[in-house]
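Bear in mind that the values in this text are calculations on the coordinates, not laboratory data. From a predicted model like this one, the values you see are computed outputs, not experimental measurements. Cβ atoms are built from the backbone, for glycine too; each structure is taken alone.
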Structure P
């Protein structure tokens, strides 16, 4: 029964980390680690969006392979796709597009480690 509860909690933590990097660690009680992950991945992703804009950077048609890496940033990828559909969203070209795509893709790839890291953590204050 306790193992089933732990597995459920870890699954929730993994989902939370996918939606918002570090949120799963926060949920598990590892607040400092959660904040560090949140800041590092959030800054990396959104700096990429600031450099290249949401319309071109997170786009499955133009950046097919990078889009899968960006997808691991979860909630940020979904939000930036929505921002890209807004009127006035600007396109990015050449080196700014390359740089922004790499930043956002790397944020997604880093988040894979955050998602996997939470599986090895225990709730703070538990003996199990």
Structure Q
């Protein structure tokens, strides 16, 4: 995704919901398939097309091809980046506004942290410490 800095935060809740459907599907989807996979949303065709066009304009998704739909063809779309990359970039933009310690403290108090997760974090910190 080509969005930089604060632009990451400019995706709407519904745009993020569309991306989450696409990330979960792990394959390109048509607008109709996005609606079908959105079990907790009741989007109409016109709404999903507005969301798709907005995501295309923001560079969050890209057209990936065409599929036969009835008598015609429909465009398929895929995210420009994975959910992990997107959320990591959102977190990075948050870190620019607050301290890393505050962010990790909040994550630890609200997240499900396992011993394995702590070990992975310690390994990452040790690696970063060596780089510095």
Worksheet, complete the sentence: distance in nm of label points 7 Å out along Cα→Cβ at positions 56 and 104 gets 1.2 when computed on, of labels P, Q, structure P
Discussion item. Out of P, Q, which has the highest value for distance in nm of label points 7 Å out along Cα→Cβ at positions 32 and 64?
Written reply: P
Worksheet, complete the sentence: Calculated from one of P, Q, distance in nm of label points 7 Å out along Cα→Cβ at positions 72 and 96 reads 2.8, and the structure in question is P
Worksheet item: Which structure, out of P, Q, was distance in nm of label points 7 Å out along Cα→Cβ at positions 88 and 120 calculated from, if the result is 1.1?
Response: Q
Fill in: Among P, Q, which structure scores highest (criterion: Cα Rg over 2.2 N^0.38 Å)
Q
Practice prompt. For relative contact order in percent (Cα under 8 Å, 6 or more apart), the calculated result is 24, so let me know which of P, Q that is.
Written response: Q
Practice prompt. Supply the structure label, taken from P, Q, corresponding to helix-only ellipticity at 222 nm (-39500 (n - 2.57) for each DSSP H run of 4 or more, over all residues; to 500) with the calculated value -22500.
Written response: P
